[in-house]
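Each in structure tokens, the structures are laid out below.
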Structure I
Amino acid sequence: RENDVIVHYLAAPGMSVDAMLAIGRQVVGTIDRLPEVANAVMHIGRASMSNGHAGVNKAEIDITLSRRGNRHAARSAGRILDAVRGIDGLSWWSRTFLSERIEESVSGDTAPVTVAVFGPDLARIDAAARRIATLARKLPGVIAAAPAASAAEPTLAVTLDRAAMLHFGVSARAALEALRLAYAGQIAGHVYRGTLVQPVVVTLPRALRRQPASVGNLPVAAAGGTLVPLRLIATIRQTRSPAQILHQEGRRVQVVAVQTRHGSAAAVIAALRRDLAQVKLGAGVYVDYGGTAVAGGAARRALIADAGIALAVILALIALALRDARAVALVVGILPVA
């Protein structure tokens with residue numbers, strides 16, 4: 001199973017779950033017809049308790065290869081990508097389960113190259129991250145480049161009007177509870193089926209939750225048991241806001257994940273360093289490079305240094321034991337063929 005494949009695809013920020021599901025069904029239908037594929041499972045975005053930060057515009061398909069596909073896993077992954085790349089407006093890349101786990105363990109991100117952007121405020125950080133992603137996409141060897149956290153997504157902003165709330169006798173707690181109940185849901189009980197416990201969640205019907213215009217009609221409990229529509233006690237407008245705000249060691253950060261072709265990560269990092277040195281990202285904005293390529297290079301340098309120290313210690317111990325330069329030279333000479 002270590003050779004099984006994870007295919008990722010990335011759409012524009014703000015892409016709806018329905019649109020991503022429609023694309024996913026088309027992709028899974030295409031993949032299932034390939035002889036190299038045994039089965040495929042798709043998931044979109046991230047779980048509510050996950051420590052990841054993917055938005056709903058990011059999806060991945062876990063593919064179990066058939067016996068035929070496992071004979072040449074790399075070739076099978078290439079065929080799978082070729083079969084799905086015809087969908088316009090999406091970035092595609094693939095990893096094996098093993099390589100993805102290594103990347104996450106080494107660098108914390110499933111990308112060979114990452115550029116962490118730090119700065120004094122979110123607007124400058126996001127603007128710099130978008131410039132870096134645009135620059136990275138033009139480099140040879142780059143498959144896809146995008147900020148890890150979506151810079152801005154369509155959002156409904158609800159601003160409570162305190163004067164109107166006082167007039168109707170509505171508390172801020174009641175308004176916020178009504179919004180939470182309608183869109184996040186409230187556990188009202190549990191159903192027990194043997195050892196399986198399923199919560200009973202009360203929420204608005206899906207059709208209403210997907211209509212932004214219906215938010216204003218949401219009833220809010222007021223003093224005396226009356227119900228007041230939300231639109232009478234709040235200003236509701238459509239805006240854009242970040243889906244996630246990432247932090248690293250207490251600093252706000254935006255991470256640009258750069259997916260590269262096999263073996264080209266080092267060249268991409270060198271090109272990024274050269275090009276970004278000539279670009280002004282804004283006052284107070286600076287970057288830090290990471291990813292599995294950087295971590296791998298650091299590990300190689302550390303290994304070479306440790307090997308050199310170990311060799312020097314071995315030679316010193318041999319010299320102390322033999323106390324004869326010719327004998328030491330003879331032992332060192334036969335070590336490579338020993």
Structure II
Amino acid sequence: MSAQIGIDLGNSSFKAIRTNGNKVEAIGLVVNPVGKIVAETDAEMVKLAETMKKLMTEVGMTAGQAKITLTDSLTYSRVISMPVLSNAEVASAIHWEAEQYIPMPLEEVELSFDVLSRPDKKTGQERMDVFLLACPKKVIASVLNMCARVGLEPTIIETEMVSAARAMIAKKILMGASMICVCGASSVTLGLFKGDVLTFVYRLSGGGMAMTRAISTTLQLSMSQAETYKHSYGAAGNVLEGKLAAAMAPVLNGMIDEMKRAQSYYQQQVVGGKIEKIILCGGVALMPGLVQLLTDRLGAEVVLGDALAGMEVGAAWKRLAPVFAGAVGVVS
């Protein structure tokens with residue numbers, strides 16, 4: 001079996017993994033000094049390419065092919081309902097459907113779709129679910145430019161929610177009625193699943209940087225100090241006299257409210273349905289106290305998305321498994 005390389009491009013960091021079956025041959029993470037993926041100047045593109053080169057060095061890669069996953073904050077996705085059509089008919093109709101959901105001119109995005117369910121035609125009233133994804137062309141251009149500068153050839157470019165779900169399916173973590181919460185630096189994406197089938201996807205603003213800014217503003221700390229406090233103490237209410245949790249409360253409460261709405265939506269759409277498990281992926285998932293907070297507030301089992309389950313990897317990296325859900329999933 002030949003080795004595969006998966007790369008997760010985020011606004012705060014780049015992650016990569018080289019796997020051969022269940023063996024992790026190399027794994028790496030580097031900070032993104034630009035703080036975004038879409039370069040607006042050549043100087044920013046040079047920094048992004050240098051960061052990618054550093055990551056490739058960490059995983060022992062000089063050039064070649066890789067599979068790439070992008071932060072969901074750069075794309076638009078939705079599960080839509082359509083009459084039962086063939087793939088060719090969906091391809092013809094998808095632009096008309098996309099105009100209703102994509103908040104930018106369609107000539108500025110690349111569209112793709114995946115049929116999630118296609119019931120047999122019986123009465124002519126049947127509907128099928130389709131996953132619609134739009135990625136701005138400037139995002140793809142920036143990624144391809146970055147890769148070209150370091151001799152990297154992307155064979156797949158997809159979103160982190162898609163990749164994370166694939167990783168959770170492969171590890172048999174995603175079963176029954178579940179919610180995947182990809183908590184990134186710039187946004188939080190919620191995906192509802194019935195078994196291994198996506199039924200709903202929604203992206204909300206916020207994420208780790210919003211929490212850091214809230215701490216910085218409320219406690220009058222620098223952003224670097226606030227980030228350190230967040231990673232060290234997190235959402236636990238019994239540290240620093242509860243000041244840290246109180247500072248992050250508006251951001252966390254907004255996220256929890258959206259997760260509750262997603263739970264209610266699932267119950268409305270699936271008769272007798274109830275989200276039984278919530279799977280946390282992304283860097284914010286590791287924040288101390290978050291799992292317990294969500295368990296208490298959402299009334300469901302909350303677990304970390306162990307994307308490295310069953311794989312041969314060092315203990316230090318194993319603790320970062322939720323962070324690598326995208327990179328692992330894109331090669332699963």
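Values computed for the structure shown
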{"read-out": "Structure responsible for 3.4, with distance in nm of label points 7 Å out along Cα→Cβ at positions 172 and 236 calculated and labels I, II on offer", "value": "II"}
{"read-out": "For 5.2 (distance in nm of label points 7 Å out along Cα→Cβ at positions 12 and 308, calculated) the corresponding structure among I, II", "value": "I"}
{"read-out": "For 0.35 (FRET efficiency 1/(1 + (r/R0)^6) of positions 60 and 164 (r between Cβ atoms, R0 = 41 Å, to 0.05), calculated) the corresponding structure among I, II", "value": "I"}
{"read-out": "Which entry (I, II) yields the derived value 51, 27, 22 for semi-axes √(5λ) of the Cα gyration tensor in Å", "value": "I"}
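Every number in this text was worked out from the coordinates using simple rules, so none of it is lab data. Note that the structure is predicted; figures quoted are calculated from it, not measured. Cβ atoms are built from the backbone, for glycine too; each structure is taken alone.
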